[in-house]
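*Asks:* Next up, some structures in structure tokens.
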Structure 1
Amino acid sequence: MLIVIEGPNGAGKSTLIDYLIDNYKAKTYHFSKDTDNSFKGHLSKLSEMYFAEELWIWDRGNLGESIYPILWNRQSAMTDIEKFTLYKVQECLNIPIIVFYSSNFETLKERLFKRGDEQYVLDTIETENQLWQELAHRLSVNHNNIFHIDIYKEIDQIKCFEELNNKNNWI
């Protein structure tokens, strides 16, 4: 089983992932600038983890290749067709993708400031959050496995996840 958790810094991804590790014995894989973010790299990890007996959580995933090239002014590791293909594969396999964002930017800004994030994170978080919000809304219209959680409206991300899980029987 595989679940993907996406969203900007400070949105609550790690809090939810820690909860899933503690309560469901989940294992995690974190995609970052240091991992293979290519189409082949994502497909390889997807096939390895989806068919495993354990619950795997992707801490960020292929959706980031639609966000971070824009945010950091870099070339994407995937073409648009490869990104679309991954979305469709994940949809066909019924892999839930949960995207956090905040409709009130101040919520994220406060969280990041309280936890002492580096200045470059604080400088880019408004744009990052906006990109995640737009992507989540656009994709949830066309893909039935993408769920977005607005952390401004849903204060308890764990409760919101459990409600989604109970409704969809993921775990």
Structure 2
Amino acid sequence: MGVALTATEWDAAFRNFERSAFRLELQPRYYEADEEPEVQAFLSGEPVPPESPEWQEWFDLVRSHVAAGRQIERVRVHEDPPTPYQRWERWAGRWNVAAGEDIRYITRERAHEVGLLPAAGTEDWWLFDSTRLVVMRFSSDGRRVDEELITDPQRVQQACVWRRLAIQHSASDSTG
């Protein structure tokens, strides 16, 4: 059992890690109000670069972490073929990569084959410095419901194992 995070605590968790942040993304679609205009433009065939203040704040944060020698990684578990939202994620991910994130992909089928799923669960999570795990829960339409900080050493260590497995069996996106 963990501790529910407030929005301020969630923000601090991401701003204050020391060495590494890793996210395992498992949802077929996310709904974030600040990115919805870009998603809809892409899906209508008129993609626009992610240039909103929220996007720029994220990219600036990533750049500052990377400049300080910190690593930010994600592995996205995608459908085959990717959902419309996941196609947008792959297209827009180039800006995250340019800011300094390492984003990798694995199909849901492959994640099952290598034992990552269903073992790693159905919820997304961030692993900070291999010591703190933040589990993110989502509604069925992809809206984030809450975040829970987990510091239990066994659960954190298991997340470290899943991170290694995810990275080992995923690949950088070549569709950029």
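Nothing in this text is a laboratory measurement; each read-out follows from the coordinates by a stated rule. Computed from a predicted model, the values in this text were never measured in an experiment. Cβ atoms are built from the backbone, for glycine too; each structure is taken alone.
*Asks:* I have 0.65 for FRET efficiency 1/(1 + (r/R0)^6) of positions 19 and 43 (r between Cβ atoms, R0 = 41 Å, to 0.05), calculated from one of the structures 1, 2. Which structure is it?
*Replies:* 2
*Asks:* Quick check: 1.3 is what I get for distance in nm of label points 7 Å out along Cα→Cβ at positions 35 and 67, calculated from one of 1, 2. Which structure matches?
*Replies:* Attributed to the structure labelled 1.
*Asks:* Where does the value -16000 come from, among 1, 2, when helix-only ellipticity at 222 nm (-39500 (n - 2.57) for each DSSP H run of 4 or more, over all residues; to 500) is the thing being computed?
*Replies:* 1
*Asks:* Next question, about the same structure. Comparing distance in nm of label points 7 Å out along Cα→Cβ at positions 59 and 91 across 1, 2, which is largest?
*Replies:* For this comparison of distance in nm of label points 7 Å out along Cα→Cβ at positions 59 and 91, the top structure is 1.
*Asks:* So mean count of other Cβ atoms within 10 Å over residues 11-18, computed for just one structure, reads 19.1; which one of 1, 2 is that?
*Replies:* 1
*Asks:* Okay, moving on. Where is mean count of other Cβ atoms within 10 Å over residues 3-10 largest, in which of 1, 2?
*Replies:* 1
*Asks:* Additional query: With Kirkwood radius over Cα pairs in Å as the yardstick, tell me which of 1, 2 scores highest.
*Replies:* Top value of Kirkwood radius over Cα pairs in Å, among 1, 2, belongs to structure 2.
*Asks:* Shifting gears a bit: Which structure, out of 1, 2, was distance in nm of label points 7 Å out along Cα→Cβ at positions 27 and 139 derived from, given a value of 1.0?
*Replies:* It must be structure 2, since only it matches.
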